[in-house]
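Nothing in this text is a laboratory measurement; each read-out follows from the coordinates by a stated rule. All figures in this text were calculated on a predicted structure; none of them were measured in a lab. Cβ atoms are built from the backbone, for glycine too; each structure is taken alone.
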Structure P
Amino acid sequence: MERPFICGGAKYTISATNTIGLPVLLNNLPSEIIIQGNKLFLKPSFHVSLVCINEIIKKHKVIMPLFRDEVLKTFCDFVSNNPIDFLNYKNEFRYIEENNLKTVIVMCEISNLSKLFEFINSRYNLNIEYPPTHVTLYAHDGKTGIFLTDTNDIENLTKSISNPLGFDL
């Protein structure tokens, strides 16, 4: 499913799950890999989840009407002066299993995202942790990722694995 662009440009997207994303390009990856005996398939497109609005609402029990719209406006206002950009991939790969879902991710670094969350936290009186920035590379069905919104998710849901690609990104 295509993600529409937001903020009047062609840089940031919003998904059906109200996740603000930053698309990234990756080329020449194997179409499938086997991790812990499971065959996983390359996703057709890639992004870094920047703000998982629905997950914030659930985890922080947000009851503010129109919170989604407010966060989108706050995000667009923020990035107009503080662009959020992809910086680099880390040599840190993780395997995740949750319910029937299985994925492989690579961690990455993003500029200005911590400042955005400081701004969101102060504006909405929240205590949202800076998210573990990553790109989902492979999934059991080639499509479905798993939300990872804080260090607790990384510690409890993921396992560190060696680079399954055989080359650096």
Structure Q
Amino acid sequence: MKTKIFFILLSICFTYANVLNDFKNQNYKNICNIKTINSLNDEKALSLVGISCVKTDKLYLLPFIIKKLKHTKIGRLNSVYLLTIYMQKKLLYSFMYDNLIIDNFDLPDTDYVISHVFYKIKNKDYKKDKNVIIIHYNDEIIKVYKDGDKLFIDEYKHNKLIKRHWFR
């Protein structure tokens, strides 16, 4: 029994070390997966996984992380950050597909592109060209559109696509 507990603890420490190392090296795709989420209970490591999921646009995994971030102050704060991004994604999706009015929703602002798009649309600070929403943000142009069941957010700088995000 003691040997089994030792190997479980060793496995948890190894997983945390891998998460920390991959995060430092910006290997976010290695971190953000359901296997890593399920294997961790440490809220600092889970917070790094959540941030990695945001950086790789895998927002569909955020609820699995959010429900585990509840035992520490930093965990709860990080769960609010992740939940805000997830909620803004869901609201934008409903806005684009169901014409949901999002004017009355007040959520915290984040540094993630979804927040920028959410607040520009909420405040009606955009133009529409057919089915594409065009947003000017700093020195970028952001185009928001849907295709099938996917919501796309394209970021352009100097008329060149620099990042494409897509969500379901």
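Of the structures labelled P, Q, which one yields 1.2 when distance in nm of label points 7 Å out along Cα→Cβ at positions 114 and 154 is computed from its coordinates?
P
Out of P, Q, which structure matches -7000 when helix-only ellipticity at 222 nm (-39500 (n - 2.57) for each DSSP H run of 4 or more, over all residues; to 500) is calculated?
It was calculated from structure P.
With distance in nm of label points 7 Å out along Cα→Cβ at positions 42 and 146 computed per structure, which member of P, Q shows the largest figure?
Comparing P, Q, the top value of distance in nm of label points 7 Å out along Cα→Cβ at positions 42 and 146 belongs to Q.
Any idea which of P, Q comes out highest on distance in nm of label points 7 Å out along Cα→Cβ at positions 106 and 138?
Of structures P, Q, the maximum of distance in nm of label points 7 Å out along Cα→Cβ at positions 106 and 138 occurs in Q.
Any idea which of P, Q comes out highest on Kirkwood radius over Cα pairs in Å?
Q
Thinking only about mean count of other Cβ atoms within 10 Å over residues 58-65, which of P, Q has the largest value?
Between P, Q, the highest calculated value is found for Q.
Which of the displayed structures (P, Q) returns the greatest value of relative contact order in percent (Cα under 8 Å, 6 or more apart) on calculation?
P
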